[in-house]
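Pasting the structures here.
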Structure P
Amino acid sequence: MPADFHPVRARLWLLILTVAVLTAAWMRAAGVALDAAGAVLPALTCAGLEGLATFYSTRRLEPRFAVSLSSLAQVIAFSACAALLSYAVAATGGPLWDGTFRAVDQSLGLDWLAYLNGFNDHPWIGFALSLAYQSLMTQLIVVVIVLGLGGHLRAVPEFVLAFMLAGLTTVLISAFMPAAEVFVHLQLRPEDFPGANGSAAYLHFSHLTGLRDGTLRSISLDQLEGIITFPSFHAALGVLFARYLWICRVTRWPGLALNAMLVAATPIDGGHYFIDVGAGALIAVGAIVIAHRLVRPSRGDSELVSPVWSESGADGMVTRWT
């Protein structure tokens, strides 16, 4: 096993615990409660994955399995906490910023309606981009598995930390700059754009309004929607996925192409302003830089690398977080 696998693993779980405490405090202040029944399956899944990771790191030494399984548990646990936190901050949000974000787009010469019309006039493009947009959860799992089983044991916790940093930053910014989304702000209806796939952008709105007017006070993890408009976490994840899939030779170009399509779909499928997308991408870049500095190889450690998945000469195994 990597010499510092357990310390790095512990620090990531400590960060998740900190976010969980923040989430619980914010939910209490906002007057919203968790429906415990919806948390049972994620909790059992995380416990099972961590149990297997412990087995493969102590009893039957399989570093690739141990790192991959523990990282999947961390991704699930953080995702649950961050999603609940996004609902809590939405319940305490102030005035909506849609008018400001729309004005910024226009000042930059970015015509959102022209972009929508392009999708509407070329339905096959919208369909292809929508498929990429919907790949987010699948890619989240695939990145961990590809890096972990491919032997890039330094990159796995680095990705997980970057994911956490980007998610937490996005949620906290949305607390102070809440917005509905473009379709709602412009009072558009799905029948106004039959060739585009913007209907998904409306799914979160009843939850957002319920949180803001006090009619939604019980939150279940199995019924959550993405309610953040600014910044776009979808755009942030597109950048993160492209960067970490780039590490593996097999996934390099497909990952870049798929996530370029995901980001391109975000304004329509997610109902985002262009400024949302740009802000999400910048947050991702910052998260990548910080995670890379915090999770770095120890001198003398060598990374387990499969020639199928990566180029030779990869840098060291994950072991030091200073």
Structure Q
Amino acid sequence: MQPQHLRQLSRQLVRQLGMLDNQCGSFKLTPVQAHTLIELEEAPCTVNQMAKKLNVDKSNASRTLAILLNQGLVEVSVNPKDKRSQLSQLTGKGHQTLTTLHQQLNDQVQGVLDQMESDEICQLKSSLQRYSRAITAVAKQQGIIVRSITPNDNPSVAAVIRRVSAEYGLTEDKGYGVADPTLDSMHEVYADTKSHYWVIEQEQRVLGGGGIAPLAGSDNLCELQKMYFLPQLRGKGLARMLAVRALKFAREQGYNGCYLETTANLKEAIALYQSLGFVTIPHALGNTGHDACEVRMLKTFEQA
């Protein structure tokens, strides 16, 4: 899917869902006002908290709460944790209004779901959740650059791999990737046309990376290799983004699938690979030389 196609579909859905209307259900509530009531149903909020929850500026949140206050749907009280601010919460009328609104909108959505088969609904839920997480990840990745490795990056990449390996106890004497003799010449290792290595840079510092290369001893499988990230990069969705880029490259090179080896110590990494469609297999493939990596995973590519 191209960006313009997704944008077109998003615009269509926004219109069909009535997000451009000035009324939700049978109530004279704008979408922003309805979302505000829903957040207050969860817990009372200050203006700043509401702005953060709705991802709007403070003035927008303040104006919306003031309108709902005038309509008798919201009431305010002094914030016991900070006397300088106020907490907004639903009134009895606000609760009643929201209960009716929920029912109206649920009925509307149920009518849509009735047009879909169970498998389609499950796929829709999974895709929307993934899309939402991707939007959040992009916001966290501002100022971070992902680019191809250069010869000048060799020392930095090797240092990252050694530091992360030490953090997780993946020492050289145990046969992990940190023991590879090519660790200090990563640019040269991935110079082949069917290989590639990307580095992640922030404020002109290389803080992580990962790559794709042919799986040694295999006819047409590649291997996801050397995925290492320093702590300041974690929790930003960068590992997934880099893995997705690597898998796209692998498909473009005509590989039949992608193999990887890891260890049970890296629980977050295993969860990531599973979410990308990798499945655990009982035996090693190819000849990686990493006999200490007891978790082997494979993702096969559908052929066009």
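Coordinate-derived values only; no laboratory data. As the structure is a prediction and not an experimental result, all values here were calculated from the model. Cβ atoms are built from the backbone, for glycine too; each structure is taken alone.
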If helix-only ellipticity at 222 nm (-39500 (n - 2.57) for each DSSP H run of 4 or more, over all residues; to 500) is calculated from each of P, Q, which structure is the one that comes out at -21000? P
With mean projected area of the Cα convex hull in nm² computed for every candidate in P, Q, 16.7 is reproduced by structure P
For distance in nm of label points 7 Å out along Cα→Cβ at positions 109 and 277, which of P, Q scores largest? Q
Top of P, Q by distance in nm of label points 7 Å out along Cα→Cβ at positions 29 and 45, largest first: P
Computing relative contact order in percent (Cα under 8 Å, 6 or more apart) for each of P, Q, which one ends up highest? P
Supply the structure label, taken from P, Q, corresponding to volume of the Cα convex hull per residue in Å³, for residues 125-196 alone with the calculated value 104. P
Where does the value 2.2 come from, among P, Q, when distance in nm of label points 7 Å out along Cα→Cβ at positions 229 and 253 is the thing being computed? Q
One of P, Q was used to calculate mean count of other Cβ atoms within 10 Å over residues 69-76, giving 24.4; which? P
Taking FRET efficiency 1/(1 + (r/R0)^6) of positions 85 and 117 (r between Cβ atoms, R0 = 41 Å, to 0.05) from the coordinates of each of P, Q, which one would give 0.25? Q
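P, Q: which one has Rg/Rh (Cα atoms, Kirkwood Rh), for residues 13-148 alone, as calculated, at 1.11?
On the way: P: 1.11; Q: 1.04.
Answer by label: P.
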Any idea which of P, Q comes out highest on FRET efficiency 1/(1 + (r/R0)^6) of positions 93 and 261 (r between Cβ atoms, R0 = 30 Å, to 0.05)? P
